[in-house]
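Below are structures written as structure tokens.
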Structure P
Amino acid sequence: MTSAFDPVCRHAATTPDHLALRGAEDEWTYLRLREASVRYAGALAAAGLSPGDRVLLAAPSVPEFVVAYLGIQAAGCVVVPVNTMSTRAEVEYVLGDAGCSLAIAWHTLGPAAADAAAALAVPFWTLTPGASVTDAAPARVVDRDRDETAAILYTSGTTGRPKGAQLTIGNLLSAGEIGAQCSRATGADRIGTGLPLFHVFGQASVMMAALTVGASMSLLARFDPASMLEMLRRDRLTIMAGVPTMWNALLHSAGDANPADFAQLRVAVSGGASLPGEIARAFEARFGCTILEGYGLTETTAFGTFNDIECGGKTGYTGRAVPLVQVRVRDDNGDECPPGAVGEVHIKGPTVMRGYWNRPADTAAVLSSDGWFRTGDLGETDTDGDLRIVDRIKDLIIRGGYNVYPGEVEEVLYEHPDIVEAAVIGVPDEHYGEEVAALVAIRPGAELAAAEVSGWARERLSAYKIPRIVRFVDALPKGPTGKILKRSIDRTGLTRDSTSGEVAPPAEQPFSAGRSL
């Protein structure tokens, strides 16, 4: 019997005064983190929650996120983290699908979570600085089996509604151990990130790894390159984690800095999207630190492959299978592909999810009886065994590290009374990696501007999902069954600088990772 809270309890007993968390204005020792978390667990129990109950959590990367997350674990409940930019409709869907018994949201967020909870008659708590709760007595940590669900993270393919990937206690504990091994982290390390902890990258391979070894973790509530550089210097970070857009932003904000300014930084971990070689080389020259790229998914608790820290990164490749995990590239017959041959990437190991929440058919489609997970990604290995992701079988768009699922955006566009056909695709973008583009056909006689299409989506979707490129077409290419053929779409001129209907991006720009190390 065990708990995902175990590492914190262990370090609180052995090194109680060691710093666990650094926020913008506050520091938390392991003892303080443990005491606050068990008190939070006590409040959950006093409110009538039982082991196995689901609790939605919406908060940025602040120490209080960690307290609430661990408190939910200590109470034996299941945490359901959601994006802080989620709309009311998106939160309401997750609350209902997961059957949450409680919703918790950071005090500075908008009303989306509170309104969604009210609509479904789900109790709602506000998470405030210090993570103060009622006067309920601290709870005893609930022991559970390693195979029981600890967290449900919502993800999706290109069609249908988002699915909840069930990550077990064993998945999270294994992710922490593997992450620590990959970065060679110890309790002496000072780890920092501007990644959101509600995503699997920040949650599993950063937070769990730091807590596993008893390191300190510095957090930015929202990524900003100047703030990240300040945190890097102030806390003398030894390990940083981020996505390619973050590294690029840091390069442009570093001014006249040189490697001597960051002598303590020994490794930068990158995931979420492919890392351009130019950025990797420029970062190493400016910061004196090699960026090591990895690959994984929400369904594999962020882990699949990682470039070896001793050998350094190999441009264009995400490295070999991480410890305890197997990675195979297989052809259509299920046979392993030789080096250089493209096939579908499969992953097996202690980080592979339990399955999708209440979706046995979807689970069976990707998870074999012997534990192999079909990623839906096309890849190839070289003669050294390093993996290169070639393409995605699914039409997933990764914008600035965020997963954008075309089917979800298309569903919203089809709700518009004047849109009769819609196809959402990703197009290359110099800054974000990919940009979201929508091709739409409208009903005869209707008049619709590109800004109106984006505005319609803006009211119903998170900022990073909004099509910023809109092209109007008479009709979309289709196959004999009437299915829209996205691969036959003419992408000529589909750029942010095109006249097809670009919409200026909103003030809040996301930096995160859904598909990541």
Structure Q
Amino acid sequence: MILSTTDWMQVVDWSRAQFAMTAIYHWLFVPLTLGLGIICAIMESIYYRTGNEFWKRTTKFWMRIFGINFAIGVATGIILEFEFGTNWSNYSHFVGDIFGAPLAIEGIMAFFLESTFIAVMFFGWNKVSKGFHLTATWLTAIGANLSALWILVANAWMQYPIGMTFNIATARNEMTSFWDVLLSPVALNKFFHTVTSGYVLAAVVVVGISAWFLLRKREGQMAKDSIKVAGIFGLVSSLALLYSGDGSGEQVAKTQPMKLAAMEALYDGSRGAGLTVIGILKPENERTDNENAYYFKIDIPKLLSILSFKDSKAYVAGINDLIDGNEAEGILSTQEKIERGRVAIEQLAIYHKALKEKDSAEIARVTALFNPDTPQGKAFLAENFKYFGYGYLNAPTDTIPNVPLVFYTFRIMVALGCYFILLFAVVLALVYRDTIDKRRWLLLALVWSIPLAYIASVSGWIVAEVGRQPWTIQDLLPTVASVSRINASSVMVTFFIFVALFTTLLIAELMIVTKQIKIGPKDETAPADKPNK
């Protein structure tokens, strides 16, 4: 299929829009699953230890919320994975077995755990022993988090490709070290930061729904005890989120300096760079340097250097440094990277032409260039293939992401994260004093904090994914070289079909969850409810 440049960019833009839309809808369900599964397991552990039927009743109520969310999250996740093959086939080919391996493990191991034990979790009450049921609940919660682990490992590799080599014959990247991919610092930080954000969201949801019960003067004891469990879980998770966020920022500074510069709207790099706490950006055509970037801002001197490199005098590169280069700091210009990337692409094209013409001399020469085990190959890979993806870009400015979007969403995420720490601390203090039901304003704030938790969660993903544009694989493959050769119209049609489908699923979930909340915990003293053995 031959597409014009305009048609090709339409395919790129619509494919990006479709994937972003699917991912955001999917992520509305995933974080609640990650955290609520563990909260349910904690509550059932209390029931197992105490034998108090109150905790069984409470656990079963929150399990119903978990189950509804889990089912719809699976449906959106399956579509998301199919899009790699339909819309991003060039990407899927280029990553070889690297991206597929974590997803395969996720399907075989993690999803197996969830699908096997979730049936026992929901339908095994009074049919299996209390110990076996508790084990099934914990394994379901662990399985959900293992699913997140493997998916986040795959995503982290896209942000920081490691543990692989390029096969010139197949034009694919192939894994050389599974452990490098799994245990890369980016992968570890991404996993802990993402799952702890899910824990915080789930805790906010439990606390918010419990506050609704207190406002309605219903299920007071269940609501207060749920707030205690979720509040402690949320406060611990919030502090862990703060710690993992610091580690993630450090990794971004080392591996994705343009993302860091966009997060801070930093145009001119400096030593002892300050961290902007709050600011309002000027229009794009006025933002040429640090002085012209803001209408106003409040910053903390040297804090960005300290957080990024643990050194108050460390140099933090700005957008202009990364575009124009900075010889004094050893930063190549983007134009130089583009030229080096085109050299690598050209040599790859020469190799495949030589294969067709059976030119053994050229085949041997280019093969040596891509061989990491020879001095010649090491030099070529470090100097040229390292910037392979830049060769597909048209201009240096293509590497600049949407600065205002990344800048503002980063601050929304951080501000809400700090808000949740304070919220959990206040809530726990009041609930242990047994005065929380007398603070109507706080109960209302807790209910309205539920959407804020989702805004914070989605903001984090916008920072992570928009901030690394234009790359699908950092420095190796941009989005313009990743999409399938399909008509833009087909992507447009499926985009709107998925919008309608996912919106329907979201509305259905909200209606079902709202109905279950209004019903509340069911009476566990009914005659049909026989005691566990």
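Looking at Rg/Rh (Cα atoms, Kirkwood Rh) over structures P, Q, structure Q comes out largest. Could you tell me which structure in P, Q was used to calculate helix-only ellipticity at 222 nm (-39500 (n - 2.57) for each DSSP H run of 4 or more, over all residues; to 500) as -23000? Label of the source structure: Q. Of structures P, Q, the largest value of relative contact order in percent (Cα under 8 Å, 6 or more apart) belongs to Q. Computing mean count of other Cβ atoms within 10 Å over residues 48-55 across structures P, Q gives 14.0 for structure Q.
Coordinate-derived values only; no laboratory data. None of these values were measured; they are calculated from a predicted model. Cβ atoms are built from the backbone, for glycine too; each structure is taken alone.
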